[in-house]
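Enquirer: Please find the structures below.
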Structure I
Amino acid sequence: MSLVRMLAVITVTVVTLMGVSLGQSPEVSVGQIDFPELIWGKQALEFEIVNNTDWLKFLTVTTEVSFEGSFVNPNREERKHYILEPQATLKCDPQIDIPGNYGTATLWVRIFDVVDTLDDLSLGRQIFEQPLMMKFRAPEETIPYFQERLSVTPMLGNDYLMDNEFSRLFMLLVDEGKSLDEIAKITGANMDFVTRIRDGLASAKYIKKQGDSLSTVVAVITNVEAKKGRKLAEKLSDQLVEKVNENMEGYNLVIDSLIKAGAMSGDSTNFYEGSTVLFQLYPMITGMYLWYGLGTVFVAGRADFYIFDQTNPCRPHLGDYAYIVHGGDFYNGTQYYDSRPTSKGINIHFGDKVPTVTCDPGYHRKVRLIEGRDWNYDEEFAPESFFFDAELMDPPIRALANGALEIIGVASQDLQSIIEEHGHTNFSRGVRLWFWNLTATLATDKLVKSGFMEQLGNGQYKFIRKVKTGH
């Protein structure tokens, strides 16, 4: 099936650089670039390039497709290398990859004269650039599904499998029991593309194939469940706020007793002692109490709570922590929690807003990505660091949690009843993570609004837990 119901508008613009038409460089001439087929997925462009010089040319052709104006704006970049003999003509066939998204897309074709055919384009010189504009209109059958945003676990939207409207809608349709033929008909996608997405999601263990039937492995939270979950989160957040206010006196008494016992100095500026965060109410309540303390219990139980362990925010594979919610900001929390084991303890990054990350070009082609080399949190989300000693942290957290564990236990049972009522039997960590993020966000907002605490810095914190020698 072709995308016959999609309206495509294509325009071509020739861009000049340093006063010279990039399409007709004195050294390299570029022939006409044919319009791509208006279908999602991979295809090849074909055009000719001519070397007008007496020197060998190393050229890299890049294609970049980016969407804008939608609630998700995926981007795809491909590159291919060519060696062009002196005074020779060569037919280029670079690939483009159009992600499954509706709305306006721009395809940029760029050519770089490089030192050699290595991936580092910064060593080369751009000699050609041409944009092609396309618009994909959503079929009427999809409109009911897009009345509410399709949201995913924080950072999961950076994954090529989940950064576009089609894949998210595909998961929702599979959850409804739709067949591949029905999905193709509803979305207007051709069957080759539908099959490709199915195979990619199955390989990532987001869905399960059993013969011709499909089922979701990722937690799919329908709009009805999201609405009921929001009400439950409002109730639980009110209860948690009440408990925090009730337990602050006990929290302060525990800190005083630790100081009197000589377990800590009480110096709020002693960074290395591991107790500084106890005197900083906002990061203590949000990152340490609501997430490190209660969140671990609610989401992971007695297991380790490592959402991004063995993965990264640019290309996340979140397993049981992955979820899709048929609902926008009103039904989703805004907070971010990334706890990881290290050789010396645990590092936790907490943010009251999900930080944005910069991923180096070509990251999706690498097997392993390393923070600081292949990806970084954007500068505005740089976290303030706190060392913490678990032996000093646990007693105050227990004081704050007095009576709270029973409350969150009841809420967990109520949440499970909601999803089972609507035909979902998998009460996964993804479901619980979605609900806890919403609850913690609501509780934080209420504590700030009441004047109980105020944000410290940019709301991004790194908690570093050191394991003592012999422990």
Structure II
Amino acid sequence: MAIHLLRDYQTQNITNSNREFIYTYLLSIFLRRVLLYSYVGDTNYNINSIGTLLIATGDSTPTGTPTFATGSKAGINLGAQKEFYVSIPVSVRTVTSADIGRLLVLRSTAFPRYNSGIFLILGFETSTNSYVIDYRTLGDPPPVEAADSIAWYIYEKDLNCPTSGGSNTKTSAEYLSDLTSNTPRIVLQSPHSTGWQVRICNEGSGSYASNLSNRNCPRMTVAPGFGGTAAGDFPAFGQHFHAPMWFNSSSTIYLGGAPGFGDGGTSGVQFRITMVGDDTGQGVTVYGRRPGNATQPDSNIVTFGLAENEPAPLPVNTVARLFVLGSGFTGDDGFGSRSVNDGALFQMLGSPANSFFLSRGAAQGMSATTFGVPVQLAASFWTYVTGVAQGASPMFDSNGGDSPFTNATELLPIDLVQGTLSSYGNQTVQVYPYSPRPMGTIPHLRSGRTNFGDFSPTTENGRAYQHLRRGLYIPWAGPNIIP
């Protein structure tokens, strides 16, 4: 298994309303071109064939399994003063000023944590037919990869990403972002042996919860499952756990039942987006960092996929092995925020239900029970049983430090537990069944001490992990990080 990174992409569109949808644009491209998820179907989200979004590539079969003929791949680091140049075969495409501001997607098999990702095109050089890219590092040049080494794709600027659309032709009481709705969404299939899929949707105007009193989805949703359609949907009562779509309902009782992400709707803020995932289809984590980490909007995060370290026996119904954790409202933060009890970050077993009220910063998770219906899901972190305030955590000890035995920061897996709440947002009715079950652990995400520099690599050799904030760490082993 190779882990690939999309490192610290800095959004260019920060004022236009399209800016809110850059997350899904980058995520769908990262899954399709870097992690090699296959295409199932879409509506108004054509990242798959050359057109308005996919501008150029050396891949002769971009709608299927990648095919790069000899001489059609890219190279990176052309030597002194040209370390951040990426050469493109002139026989495939001549570099041009029109591509400045567009996205250059690279998939490296030799250095997947350095040279894979989505990079902003800053300039070009005709003599070497090369693009100059924003490599997003402090002091580390790319490892040299000669011409014809790296798969590459050029995509349209983030300003021109798919946005959001309107409702379908069903009644207003039903879920309104599927079928005939023109809102952009796409279903991709993981390379995992189970073939699980994920639907990524810019929820339409009839579904997006602009406040807590109406509608039932965050601005963008991420829903794992099976049985995706050519329109980029899952069927009602199908093998998935996007609750509004599963129950075919626009009722606010399902607010929180379709986790996703977003920037809180604040114009003028430049986010920095990092993603980590593997090419075997285990799982993906996306983090949208707001510089300075001030309030409103907070940073945001979503993680999804197939649980690791699953207890035996495995559920017969494979959809019960999948999960998603993110935001159930506008998409703000959701990890260790003010609205979640102390060090619990998501939810400790036994935490009060109002820790999950759908206010800014609260996180929600969803999965499916072993008998296939949507169910609430939470992450479970280490906590103290006695001696300190209930809900506190070793992660927040002020005297935490590196292990004296390994001289490294100790990191722990994060457990997934489903079925411990019957609803989100202090609902007075039972929405989901009580069905407590440990699922395993979150892939590519670990917990550790919080008194470590935010967005800093761990100090042991190789920079094995990066601390995001509030005690969450992702695999790194990549170049040094821009503060």
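No value in this document is a laboratory result; all are computed from the given coordinates. What you are looking at is a predicted structure, and each value in this text was computed from that prediction instead of being measured. Cβ atoms are built from the backbone, for glycine too; each structure is taken alone.
Enquirer: If semi-axes √(5λ) of the Cα gyration tensor in Å is computed to be 48, 29, 17, which of I, II is the source? Please list the in-between numbers first.
Expert: Details: I: 48, 29, 17; II: 35, 27, 20.
Going through each structure in turn, the value belongs to I.
Enquirer: I've got another one for you. Say we calculate distance in nm of label points 7 Å out along Cα→Cβ at positions 99 and 195 for every structure; which of I, II gives the highest result?
Expert: On the way: I: 2.5; II: 3.6.
Comparing I, II, the top value of distance in nm of label points 7 Å out along Cα→Cβ at positions 99 and 195 belongs to II.
Enquirer: One of I, II was used to calculate distance in nm of label points 7 Å out along Cα→Cβ at positions 163 and 259, giving 3.0; which? Walk me through the intermediate numbers first.
Expert: Details: I: 5.0; II: 3.0.
The read-out comes from structure II.
Enquirer: One of I, II was used to compute mean count of other Cβ atoms within 10 Å over residues 91-98, and the result was 17.2. Which label is that? Present the calculation step by step, with values, prior to reporting the outcome.
Expert: On the way: I: 17.2; II: 13.9.
Value 17.2 for mean count of other Cβ atoms within 10 Å over residues 91-98 corresponds to I out of I, II.
Enquirer: Follow-up. Of the structures labelled I, II, one was used to calculate helix-only ellipticity at 222 nm (-39500 (n - 2.57) for each DSSP H run of 4 or more, over all residues; to 500), giving -500. Name it. Walk me through the numbers on the way to the answer.
Expert: Values: I: -9000; II: -500.
Derived from the structure labelled II.
Enquirer: Moving on to the next point. On distance in nm of label points 7 Å out along Cα→Cβ at positions 107 and 403, which of the structures labelled I, II is highest?
Expert: Numbers: I: 6.4; II: 3.5.
Answer by largest value of distance in nm of label points 7 Å out along Cα→Cβ at positions 107 and 403: I.
Enquirer: Now a separate question. Of structures I, II, which gives 0.05 when FRET efficiency 1/(1 + (r/R0)^6) of positions 27 and 251 (r between Cβ atoms, R0 = 41 Å, to 0.05) is computed from the coordinates? Please list the in-between numbers first.
Expert: Numbers: I: 0.05; II: 0.90.
Label of the source structure: I.
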